[in-house]
Structure I
Amino acid sequence: MPDTSTARDKIRKYFDERDISLVTVATYFDIPKQDLNDYLTGKNKSKKAHDTLTAIIEYYKIR
C-alpha cells in the first residue's frame, strides 16, 4: 500500500476547517466511526482503509 499520511492529513485538515464531523462522514460512507478514525490516524492501513480514504478525497474533491 502506498503511504497515505499526506492524504490523511489533508482530509483531517479539510474536516476541521469545515466543521465536518467524523460521525457525519462515517454515516455517509456506511462505516463505523471508530474504523474511520483508525483510517485517519493510520492505525488501520488495510486496502479497505485506502479505498475509503480515496473515496473521501474524491467525494469532497480534496486537493
Structure II
Amino acid sequence: MKVKVEKDDCISCGLCVNEVPAVFDWDGDDKAEAITDDVPDKVEQETKDALESCPTDAIIEV
C-alpha cells in the first residue's frame, strides 16, 4: 500500500500524523506528508483508518 497527501486539500488537522507517525509527518509548510514509500504491514490498517477519517479526503492511495 502506498499513500500520499494532497497538499492543497490538507488543513493540518493532525489526525494522520498523530495516529500513524510511522507513515505521516509535517512538512516545512505545516502540512501532512507521507514519509514512506510503502506503508509497513504492521500499520496498514491504521493508515487505511486515517485515509477514511481525513476530514478533507486529502489522503489518497496511490
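Taken together, the values in this text are just the output of simple stated rules run on the coordinates, not laboratory data. Just so we're clear, the structure is a prediction, and the values are computed from it rather than from any experiment. Cβ atoms are built from the backbone, for glycine too; each structure is taken alone.
Here are a few things to note about the model shown:
- Answer label among I, II for the case where distance in nm of label points 7 Å out along Cα→Cβ at positions 25 and 49, calculated from the coordinates, equals 2.3: II
- Identity of the structure behind -6500 (criterion: helix-only ellipticity at 222 nm (-39500 (n - 2.57) for each DSSP H run of 4 or more, over all residues; to 500), calculated), options I, II: II
- Per relative contact order in percent (Cα under 8 Å, 6 or more apart), the highest-valued of structures I, II: II
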